[in-house]
Structure I
Amino acid sequence: MGVKERRARERSETRDKILDAARELFVTEGYEGVSMRRVAEKIEYSPTAIYVHFADKQELFHELCQQDYARLAEVFQSSAMSSDPIERLKQIGSTYTEFGVRYPNHYKFMFMTQHPPHEPDEVDRKIMGNPEVDAYAFLKWAVQQAIDAGCLREELQDAELISQTLWAAIHGVISLDIAKCTDPWVDWRPLQQRAELMLDVTLRGLVRPGEEK
């Protein structure tokens, strides 16, 4: 490996180290509680070294958002999905649950940490609404497919409302699992069982009679 390649790799590794430290801090201390100096202290770097990679805290936070949401979208795109609209919605819920289990810190940052106001930039605008790179757009597309196929109750025609309801149902299961720690007074059932039951009962309330699987 040449000098140029080695420096590029070291720069990439340093950038990833900064992002991992910042993600953890944003989750535990909130956006307002984190400073660039605080990130530098966590990884034992000088603040100047952080500014070489990111202009300010806002840019650092936004980069984390783009990376983590892109990771979730990639998980959906790499999963083999059924052509049956209802089965596909079940698979999306299952895949989303697996993501939360595999990347709990990413999940907490994405969906359990308050995000500051942000005006979409050019990269954001390319992503938003594209099912191939936007996980929420992919869910909404799948819901619309179920609506168009006549799988859902006739009065349910709002893909946004249905998508957000399904999302909230599974989010509740995942966030509770992440936050519950080791409470000894609850005889917790396996996460997969809880997630599958939540998906089942939620979808049963949405599907047209006779479409239940």
Structure II
Amino acid sequence: MDMVDKKIEAYCIAKSNLPSADCDRIEEYTKANVHGFGMLIGKMEASFIGFLLRSIQAKRVLELGTYTGYSALTMAENLPDDGEIITIDINQTTVKLAKDFWSQASHGHKIKSLIGSGLDIIPTLKAPFDFVFIDADKRNYIAYLKLTVPLLSDRGIIVIDNVLWSGRVVPGSESSGSELHDRNTDFIRSVNNYIASEPTLYGTLLPIRDGMFLIKKI
């Protein structure tokens, strides 16, 4: 399900500040060689996240879901030279790819990779973080959100990715897809409903790419 006309999206991308050639190399390699390349966030979303990072003058970022390292590097490019990104993933194979790409990139030194379960690692991290990007296993979206809200700085923002799930979250839009997709639809609906009903959070759900939920503490 396309949220925006492809021609309009291409025009927007052409007029926006975009990730570097280092990021392009990750994107191209992933699309050609790695299973699940649809998990890449894409240029439009990367540009928007970069705008957010610059707007709040972010210095510390927490990412849940490293994949091949594209999103982490796009964020690193929008942090000051002493900025830091901690990115968590359980897949050592894709993380190794990410590290190889980061080692060749001028902003790669800002990124620290942690291997393991986010549910176990997040409680060990030192606050504050100015930005949290949640793009990992959908079943734990609410748990990740609840664990990371207390870690936010006063200017902090949380962004949760894939919250429209190709439109499946809209009532009546369910498809007869795989059981996994159906379960993930339920998980994503649950986090969307939680954010919308939680009085301590201010949330805005945007139809960018596959849906981005922007969240701040009230």
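Tabulated data for the structure shown
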{"read-out": "Which entry (I, II) yields the derived value -0.33, -0.41, -0.51, -1.15 for log10 I(q)/I(0) by the Debye sum over Cα atoms at q = 0.09, 0.10, 0.11, 0.16 Å⁻¹", "value": "II"}
{"read-out": "Distance in nm of label points 7 Å out along Cα→Cβ at positions 67 and 83 derived as 3.9 - corresponding label from I, II", "value": "I"}
{"read-out": "Given -22000 for helix-only ellipticity at 222 nm (-39500 (n - 2.57) for each DSSP H run of 4 or more, over all residues; to 500), calculated: source structure among I, II", "value": "I"}
{"read-out": "Top of I, II by distance in nm of label points 7 Å out along Cα→Cβ at positions 43 and 163, largest first", "value": "I"}
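Every number in this text was worked out from the coordinates using simple rules, so none of it is lab data. All values derive from a computational prediction rather than experimental measurement. Cβ atoms are built from the backbone, for glycine too; each structure is taken alone.
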